[in-house]
Every structure is written in structure tokens, then in C-alpha cells.
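Pasting the structures here.
Only the coordinates and a few stated rules stand behind these numbers; no lab work does. Predicted model, so just to flag it, every value in this text is computed and none were measured. Cβ atoms are built from the backbone, for glycine too; each structure is taken alone.
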Structure I
Amino acid sequence: MDLDYFLKKEQVIKVKSENKQTVIKEMVEKLQELGLIDNKDRYYAQIIHRESLENTALGNGFAIPHTRTESVNQFISILGIHEEGIDFHNEDESPVNYILLSIFPSKMSTTYLYFIGMMARLFSNKEKKGLLDEARTPAKVYAVLKKEAESYFDAISEKEIISAREGDSLTGVPSSDLDLLIRLDRLYKVYDGGDKADSILKKIENLKKLIDNRSLSYYERMRKKQNNPFAIVEKNSCSGCHMEIPPVYMRQITDRNGITLCTYCGRFLILV
């Protein structure tokens, strides 16, 4: 997997608009100019509406305005670099210098998380963020991102990402699935621990029938990859990888609005 799947060189640009709304408009217009979308007004309205529901500034000068829409069938993004920084109406009131705008279909929501995981890891690392700030030009920023993407995606099999982009979206999966998955995981641990009783296997099969296929499929893959596919939220951080959870996802967790995955390690996040 390569950065170009998500973001090509010509999709890293400098932006000059002075506020949140106009910079989003400027970036959407650039996407249409590049031939990646065909109705800039529609996508602008969708992204602004999404921002009105929840601010997407993640801190460290980074924001991720986006929209999920069935009007596109591919992943589309553009990164805007603003030298002075703009007010994104974020809680810490710090200026935003990097705006990653994305448009993608619902079936690619998990693919989006892989990309945001890579970007968020970079922006949370002072040394790597410093390299971005020093780069200044779009071409040099792109080069820094490309190098980061190589190391990040080397740790993730392409098969996993392809599976994600082919429909492994957890959008719309009820939060109740998380409780069922935890129960399923406990049964698997009993079974894997040596208790091969038919009754345990039957409970596993019956429980799987109650779980949405999307979350079940994702859980099965994570179970093979991680000893524990779940992580507790501790002081706004994932207990699995110890990375800070962006505020936009913390609100989703506290509101118990569906299932939330760690953008860094992919574990299911649990608030206790």
C-alpha cells in the first residue's frame, strides 16, 4: 500500500483562505479542478454540515474535515497547508496549519481510519511534525508523508487494507455489538485455553449469529493479529498502544455512538 492510494502529489497544496469555511471551499474547488469530483457545491455543503455536528480539529495543528457519501465510489482527499494557521473553532483554540479533507463512500470508512491513523501518528510525534513544518513546500511535505506512509503501511498487510476498502465499514453498527464481541472473545479464550467442550463451541456459534457481519469480520481479523483486540480508554488514551485518542473520537466513545476503533492500533475501544 502506497501513499498515492490516499493522496497524490498534486493533491498536496498551499491554501490562502482566512477562515474554516472558505478554506474548505477552496480545497473542494481544487478537487473539482483536478477532476476528482463533479459537484463542488454539493460536497462543500456536506462537509460543512459534518463540521456543524462535530469539530474535526485533532490538535497539533491538524484537522480532518470529511464526509461519507455514496455519491463517490473511491477514496478522495486533499491536504491543504496554511502557513499562518487558521481558526478551526477547536477547543484548544490553537491555529490549524494542515487540513486533510476527505470524501469517501461508507464502505471505505475503515480504510479511512488506516489513513487517519498514519497521519495522526505523525502529527503526535514532535520530531516528525517538525520535519513537516520545516518542509514548507507541498512537494517537500508530500515527500515526508510518503516516507511515513512506507513505514506505517509496511506494518499492515495489504490484504487487510484491501479487505477494509471492499466493505469492512463499521459505520452504522450498533454499539451493542461491542458487548457481544467481548462475550465472544471470552468464550474463544476458554476454548483456546483447552476447554474444547461442544457446549462452548455451540455458544460461540450461537453468539456469532447475533453479531453484525461487519464487526464480526473485523473482530476475527483483529483476533488473529492481536492477543487482545480490545483496549480500555484510560485518560483519553488507548490502553493497547498507549496513544492519545483524538477528541473527535473521544466524543463518539462517551456518547456511545456506535463502535469506535483506535486510529493507531485498530483495537476496539471500551469506556469503563
Structure II
Amino acid sequence: MLGRLRTFRIAAWLGWQIESNWTDPFLFAVYSIVKPVAGAAILVVMYGVITRGDFSSPLFSYIYLGNAFYIYVGAVMAGISWAVIDDREHYKTLKYIYISPVRVPFYLVGRGVARFLTGTISVMITVMAGLLFLNLQLDLGTVNWLMFISALVLGVVMLANLGLLLAGVTLLIAHHFFLIGEAVASALYLFSGAIFPLDVLPDWLRPVGFAIPLTYWLELLRRALVGNVAEAFPTLSNFSNTQLFGILVGLTVGFGLLSTLIFRWCDHQARERGLIDMVTNY
């Protein structure tokens, strides 16, 4: 166990060095601020045009917080899966990692920590911008912090499992699929209730939203932060907080087992087919 934790810690340090050392600290700070604000601005402009600037509506808080915390989805999933491409294609070190005494899944999850940290910065900046400039209905004094932290930690574990699943798939594909993490996150964006309730989806697509853990995770975060504002929307209003936690735990465990099985199978296939040191030359 100590060896696994050491692998995770060193991989997290390495990932942060790679993510933060591509430019000078000032430019990195500017980039960290501008990127999330620009992303949120697109949603704000669309909402403002449609509602004629009604930012005091509970609907705005609902979609703004959903969009803000969805940043974690792309950050964690892409951070873990991208590590395979980064080490195999760019630095050509993945084969050395495989022959070293480390557990590869712990290494890959550790590499994703840097994206989690930069994602956390983006989430904080996005929420702060909403509080300062957009009348976001969020009172920090009434936040259920225990519920929020519990849901956030459970959600990050769930996202790490999904990222590991994608990392396994990435072992078998060429480097021009390097955006697989972002692509999957973008696809799930429509089905997770991040910016609109699942009730607006067609009947035949709605079960997809109920089958993925992101839906329940975002709902728990909203309830912890804005309470009755989130509960006022009909999709999951019949579920108590305890029920939502139970569903999220069950889906997290289920996807965790699934991701472990898929990663092991993909890892075995990559070893057998000599893909660990594959470099795409086209």
C-alpha cells in the first residue's frame, strides 16, 4: 500500500510540473483566470439573450452552478486518459513506467491530480465571478458544507474511475484520439442535467441521464449549495438527499468495477499486441 501511495504522490508531482511549467507563472495565472471566465461567459450571454437578462431567476443559479462544477468532469477524465498519450507519444516513457515497480493505474490517476487542481481553480473563479457580477443566489453562510464536501469527494472518485476506463481504451488507439476525455465529457454534458433538467430531453434519451452518476452528483452539489432552489426543479425532486447519495454510491462502485475490468483487459491487450511503446508516425 505504501508503494502505491508513493507512486500516486510522485505521479501527482510530475503531472503538476508538466501542467504548470509550460510558461512563466504570470501567464499561467492569466490563463487560469481567463479560460473559465470565457467559458462561463458563453453560457451567460446565451442565457441573457433568451431570458432578457433575468439573472435573478432561480433557473440561472441552477444552470450556472451545474456548468461550473461540470468543469471537473472534463478536467479529471481528460487528465487521466491524456497521461497515456503524453507519456507514450510525446515523452516516450510509458514503456519505462511499465517495466518499473509501480502500479500503472495509481500512476495514471496521480497524473490526473494536476488537472483536478487546475480544474478546482477554474471552478472557484467561475463561482466567484457569478457572485461578484451576476447576482448568483449563493449564500455561503447557508451552504451545507458536510454534504457538499462529501458529494464532491465521492464525485471525484467516480470521475477518476471513468478516467481510468478511458485510459485503458487509450492504450489501444492512436494519438489522434487524444481528445477522447474531452469528447466523452462533452457528450455526457447533454445528459447529466448540467444546464437543463432531464425533463426537456426526449423520452427515449431520458434514461441515459438517469443511468449516469453525473446527474446525481450535480444534483447533490446544487442542493448543498443552494438548497431549495435546486429542489424546485422537477427531475429529481422526488428523491431525498439520502436516496441521491445511495444512488451515487451504487453507481460509483458499479462504474469503479467496470473501469477496473476494462482497464485490465485493455492493458493485457496492449501488452500482448506490443502497443505499450507504440508511437503514431502519421
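Assuming 20.4 is mean count of other Cβ atoms within 10 Å over residues 76-83 as calculated from a single structure, say which of I, II it is. Answer for the origin of the read-out: I. Across the set I, II, distance in nm of label points 7 Å out along Cα→Cβ at positions 148 and 188 reaches its highest value in structure I.
Starting from the value 3.1: which structure in I, II was distance in nm of label points 7 Å out along Cα→Cβ at positions 4 and 44 calculated from? So the calculation was done on I. Comparing relative contact order in percent (Cα under 8 Å, 6 or more apart) across structures I, II, the highest value is found for II.
Quick one: helix-only ellipticity at 222 nm (-39500 (n - 2.57) for each DSSP H run of 4 or more, over all residues; to 500) came out at -15000 when computed from one of I, II, so which one is it? Derived from the structure labelled I.
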